[in-house]
1. Hey, Cα extents along the principal axes in Å derived from one of 1, 2 reads 78, 64, 55; which structure?
2. To which of 1, 2 does the computed value -13000 (helix-only ellipticity at 222 nm (-39500 (n - 2.57) for each DSSP H run of 4 or more, over all residues; to 500)) belong?
3. P(r) over Cα pairs in 10 Å bins from 0, in percent, for residues 294-621 alone was computed and gave 5, 20, 23, 20, 17, 11, 3, 0; which structure, 1, 2, did it come from?
4. To which of 1, 2 does the computed value 11 (relative contact order in percent (Cα under 8 Å, 6 or more apart)) belong?
5. 1, 2: which one has distance in nm of label points 7 Å out along Cα→Cβ at positions 262 and 510, as calculated, at 4.0?
Structure 1
Amino acid sequence: MKQDQRYGVLFEPVKIGPVTTKNRFYQVPHCSGLGHLRPQAEAAMRAVKAQGGWGVVSTQESEIHPSSDISPFITQRIWDKKDIPALRLITDAVHTHGALAAIELVHNGYGSTNHYSRIPPMGPTNMSVDSIYPKQARKMSKVDIVEFRRWHRQAALNAKAAGFDIIYVYAGHHMTLAHHFMMPELNTRNDEYGGSLENRIRLTRELLEETKDAVGDTCGIAFRFAVDELKGKDGMQSHEEGRAVVELLSELPDVWDVNISDWPNDSISTRFEPNEGYQIPYIEFVKKITTKPVVAVGRLTSPDLMISLIKRNIVDLIGAARPSIADPYLPNKIKEGRTDEIRECIGCNICVSCDMLGIPIRCTQNPTMGEEWRHGWHPEKIKAKKTEQSALVVGSGPAGLECSMQLARRGYHVILSETSDFLGGRVQFESSLKGLSAWARVSDNRVHEIQQKANIDIYKRSTVTQELIDELDINNIFLATGCHWRNDGIGRSNRYGITGLSSVNALTPTDVLNQQDSLGESIVIYDDDQGYLAGVIADHLNSAGHNITFVTPASVVSPWTEHTLEQERIQTALLNQGVNIILNKTLFHAREGSVDARCVYTQRVSQIPCKTLVLVTERLPETTLYEQLIASTKGGSLNKHRHIELIGDALAPGLIADAIYSGHLAAENFETPEIEIERAMYMREIPSLK
């Protein structure tokens with residue numbers, strides 16, 4: 001396809017030391033949960049990025065030594081030469097599509113608990129390890145520093161042998177020894193590696209110089225650096241020490257990869273930072289200081305903003321982690337003028353949660369992410385239909401939209417039926433809440449494609465019954481009928497429910513949004529789901545002027561969101577807004593004007609004033625139509641060869657990402673022999689026993 005000349009500047013080559021990238025699109029290092037345990041899956045995932053047009057494709061952080069073991073989290077490893085064959089899988093796959101391959105060398109310092117290696121952790125000073133574990137890191141001696149530098153140099157040589165084109169020195173996110181030595185709060189040494197800024201960056205300077213000496217003849221040297229900690233005068237600031245670091249090291253690296261720290265700031269969710277390019281104000285000074293190319297991030301997806309950043313001489317390369325996950329083909333779509341097809345990152349941080357859980361990466365927008373090797377899935381391509389058949393998809397929530405779109409891509413004729421007058425299901429509800437407007441992109445992207453397809457018929461305000469299905473005589477029925485929130489109080493911590501609910505105005509999450517303008521006082525939100533939604537509703541209603549009491553059996557608000565890097569911000573925001581937070585309490589009985597709560601530890605009972613009780617506990621799948629169809633099939637009134645399948649929340653309520661995956665899986669597996677489906681289920685990488 002011919003290149004769209006409007007975006008020509010984005011496809012200019014950029015020289016990075018001895019190597020040149022074919023364009024300005026630079027996938028910065030990001031974790032995947034694949035890494036050293038799943039090297040074939042890692043290679044396949046990065047290959048799709050290169051195929052999608054990224055000029056540079058980076059791996060994730062790569063541990064350089066057993067003393068930087070962050071098990072159970074799965075990163076890359078380059079401990080010694082035995083890691084080279086697995087890493088070569090990545091570089092070969094990336095090079096096949098004309099991209100440069102980059103590796104981020106890392107020693108996590110006091111962030112390395114070394115659960116596997118059991119080596120005592122190290123840091124610039126004696127300090128507790130950076131995790132909830134009663135263990136401390138020991139202060140590095142001069143001998144330790146020399147050894148560390150030797151490990152880093154050898155890792156660079158091994159990376160070169162593995163075929164990498166760009167090798168990182170990494171001082172960011174509060175995750176690496178180089179960064180730890182820079183931080184005065186962590187580095188209280190009184191030798192030449194502590195005290196003044198020049199001393200605190202001495203280790204970083206040595207790593208840059210020694211890495212360039214070892215491999216700089218053929219590999220570009222990248223420096224990933226967090227210019228601002230967002231702590232004000234209590235931390236590194238871009239206009240003070242952050243700027244000074246750039247001035248002192250300006251010409252040493254071949255490319256500057258600049259961002260903010262720590263990780264919850266760098267990868268902040270759209271709930272707390274909706275603006276694209278939010279990091280630019282912190283990093284825009286860098287190109288004024290160095291002649292070397294600069295790459296920066298900030299959930300960048302708009303080609304017009306990208307061009308503006310380049311023309312204003314703020315960056316040379318467009319960095320991305322999360323946008324490259326949501327749409328690995330983002331560069332190609334811009335190049336070909338297909339910007340309306342870009343799947344924009346919604347900033348939900350489901351990808352981040354996978355790293356926090358030590359599991360393979362996934363994405364709400366892109367259900368193929370992490371499944372490129374195991375399932376053979378591709379974000380832009382899907383196998384063609386096997387036979388001429390039609391399919392009925394009932395429900396247009398995330399699972400129904402994804403299933404319909406993918407079945408249509410395969411070539412089947414699809415009828416999409418929806419009872420309401422809009423498409424999107426729960427996405428429409430959740431994106432109407434404070435902070436979640438970006439989530440509407442999940443349905444917007446799919447509805448946009450569906451409405452352009454000639455082989456999809458859409459019927460809104462249409463209730464599908466067993467009798468209607470008999471009349472339509474369609475043999476393939478996918479039921480994305482969703483779920484509804486329980487109104488009895490049964491949840492994670494209470495399997496018996498809450499008695500006396502008729503004494504209060506008991507509402508579900510969907511009820512409360514419909515009645516929010518008529519709610520009175522004494523509103524209690526009870527979160528026994530312990531995900532994200534109850535916290536969002538509390539924020540939403542409080543911002544609308546309601547006084548809220550938030551009750552949960554958990555020890556913090558919305559504990560799931562620790563995995564998405566949001567928990568601290570959520571609880572801080574609610575406290576600052578005056579929300580009354582009551583932790584470690586289960587509700588078990590309601591009476592007029594109050595609810596009875598029981599301490600999860602002592603079982604002591606207390607009363608909480610309440611007239612309106614919002615129950616965010618569990619959801620029940622909507623399976624009535626499915627059960628009717630199955631019963632009729634068994635009874636002989638329906639074709640017994642019909643394909644009847646529950647998908648999404650109707651199968652098992654979960655995250656929107658789970659529903660999207662379920663819809664995609666159903667479309668991919670349709671007309672696939674059971675033996676092939678089972679084979680994919682058992683696919684995994686098994687280490688050699690040699």
Structure 2
Amino acid sequence: MNTWPIPADEAERLAQLPHYRLFGSQPEPIFDAVAEAAALSYRVPVSLISVVGEQDQWLKARWGTDMSSTPREHSFCAHTIAARELFLVPDATKDERFSDNPLVTAGPGIRFYAGQPIINDAGIALGALCLIDTVPRPDIGRDQLELLGRLAQLISRKFDARRDLRLQSAVSGFTRSSGVAIVTTDEAGAITFWNAAAEKMFGHRFSQVEGRDIALIIPDRFRSDHHHGLMRISAGGQPRLAGKAVEVIGLHHDGHEIPIEIALSAWTGPHGWEFGAQIQDISARHARDVKLRHLAVHDPLTGLPNRKEFSDRLTETLETHGSAAVLMLDLDGFKSVNDTLGHLTGDDLLRVVSVRLAAQLPSGALLARMGGDEFAVLLAGCEDPIKARRAGQKLLTAFDRDYSVGGHELRLSTSIGFALAPLHASDAEELLLRADLALIEAKRHTEGGLRVFDLGLENKLLAQRAFRDEVRQATIHQEWQLHYQPQLRLADDTLAGAEALLRWVHPTRGLITPGIFLETLEQHVVAADVGRWVIDEACAQLIRARRSGIPLPSISVNLFAIQLRSAGIERTVLDVLDHHGLEPCDLELELTETVVLRQDTRSLAELRALRRAGVRIAFDDFGTGFASFSTLKSFPVDKLKIDKSFVCDIARSAYSRAIVGGIAHLALELGLELVAEGVETTAQRDTLLELGCNIGQGYLWGLPAPLLESGLVRAAM
């Protein structure tokens with residue numbers, strides 16, 4: 001926590017300091033002379049010119065001391081910049097702000113201090129010119145220090161001039177050496193500056209073009225528009241392109257044309273409008289754009305149209321013909337190829353498969369790679385299920401013989417589902433969905449199967465949609481409820497925390513557990529709202545528990561993946577804690593490995609920020625995923641929760657004992673807390689304690705229940 005006053009404009013002040021490059025800079029005669037003059041004028045042993053940074057102050061000039069910097073918390077000048085006026089301390093030993101300051105109680109033994117702020121041309125206090133004496137000077141008055149104020153103003157002007165000179169030098173060096181062409185003209189369009197990059201881009205030396213019309217780099221067919229714009233400005237109009245970047249055609253000295261991008265600026269000079277342009281040759285960009293347009297609609301691995309292109313083509317087909325067949329297929333056995341032979345072999349296999357599939361298609365059919373090992377076929381104008389089935393059976397023959405890839409003979413099969421428009425749907429998205437459902441059914445029954453969408457799948461789709469609607473209604477009508485399961489220290493059954501578990505109090509079905517609704521909820525648009533409600537309600541009930549006499553140390557909640565994918569989890573959590581008056585350590589966030597592995601750099605940064613703030617992070621179901629151990633290296637975590645699958649038979653299984661013992665040792669080495677889930681018997685509890693796991697959670701202490709009905713009450717007694 002800061003022990004010095006903070007100026008109201010601290011953020012802007014700190015942002016401006018780097019422009020002056022004063023910290024760590026070498027002594028300069030002008031500033032040394034001012035410090036000396038101030039010391040001699042007021043007959044003090046020490047005079048300083050300081051610059052106050054975020055944590056330290058740098059002594060740009062010093063008279064009578066060898067110090068070059070001090071911590072800001074010891075700095076008298078930190079008080080001067082906050083006061084923004086002359087700051088006097090007649091006797092530091094009698095001033096409670098400074099009496100125990102090391103600069104007072106030890107060397108240099110400051111007793112008297114007078115500081116005048118150094119305020120720049122933007123009104124920002126950068127530092128101070130100060131006088132220091134080792135004896136008190138209670139009789140000195142503010143009027144006697146008028147010279148100190150004038151000297152501070154002189155330093156301020158010199159600081160600003162030093163900054164401006166450095167910036168001008170930097171700008172001049174930048175324009176000369178920049179790889180971007182920089183050109184300036186006057187109001188009439190006459191060239192006034194032209195750097196080396198412009199010479200290279202347009203083939204004219206500056207000496208050849210100075211004073212000439214900028215139109216010399218504009219092709220003839222565009223010059224009338226250019227002159228019209230200049231005439232309008234000369235008549236008092238405003239530049240319309242200033243502040244904008246536009247793509248136009250430029251003209252080289254040898255007559256060939258160049259696609260260029262110009263970023264234009266305009267300002268008022270001593271003789272009217274002046275213009276500047278940063279110009280880039282975008283020939284390479286144009287070529288790249290052509291390639292990018294191709295990549296945007298094609299799969300880079302196989303060269304086939306991608307999902308977006310397939311969807312767009314399907315939409316166009318339905319608008320034009322009103323009928324089409326869509327066949328969805330994925331490869332059975334592809335994952336094992338990737339896992340055993342590596343992704344390079346897998347990629348080669350996908351390329352060979354795409355060629356063989358294309359060879360089996362009728363003329364005019366569109367084959368696309370939808371992602372992973374999934375492909376799709378569009379038969380435009382086809383509404384005959386027999387014709388579509390024949391096309392599917394033809395595709396199946398592409399897997400009748402092995403694939404020779406990288407010296408390996410690989411056997412694959414495929415499953416295919418198809419749907420027809422307008423029989424099954426008249427909308428592209430709906431048709432794709434129905435073909436996908438048919439594919440799922442084909443895979444469920446047998447590998448190498450072919451399935452058409454039917455009424456049974458329609459009913460299943462309708463049931464899924466109805467359930468999703470019910471999930472939405474549950475959110476609207478506040479049918480969600482939290483039940484709690486205590487976490488106890490195994491040695492003495494004292495309360496260590498509690499996990500909030502989501503339940504659905506359905507108006508007709510009664511209490512529904514997450515196994516039924518969680519998968520649907522996690523993929524639903526309301527998931528983010530429900531996730532925020534869980535955090536808020538858990539915090540509110542933590543307050544109620546404590547007011548009811550339950551000494552609950554903290555509450556843990558599970559996060560949905562969407563809460564991390566959508567920016568703002570850090571702000572959400574901190575706002576909820578602040579609203580309820582809780583400390584960050586009162587809340588613990590639980591994440592499964594599946595959620596963790598899908599996160600990007602931004603969401604991980606938010607989790608790290610929450611952990612730095614004091615919110616605890618738990619890794620749920622630890623040990624069940626292949627990346628758990630490697631993830632610990634980069635993931636901000638405080639607690640590991642051993643999955644109940646390792647706990648259920650721990651008292652009799654050497655295998656489970658070995659795994660739990662290994663995790664316990666890992667947690668100990670990494671300084672992480674360890675919780676075992678699914679503890680149901682005293683034998684399990686005793687074995688866990690023996691292996692080094694100190695906290696447990698499970699039915700041994702009761703079923704999850706509403707707060708005041710749960711085992712929390714019994715555990716707290």
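Derivation of every value follows stated rules applied to the coordinates shown; laboratory data play no part. Being a predicted model, the structure only gives us computed values, none of them experimental. Cβ atoms are built from the backbone, for glycine too; each structure is taken alone.
1. Structure 1 accounts for this read-out.
2. Label of the originating structure: 2.
3. It traces back to 2.
4. Value 11 for relative contact order in percent (Cα under 8 Å, 6 or more apart) corresponds to 1 out of 1, 2.
5. 1
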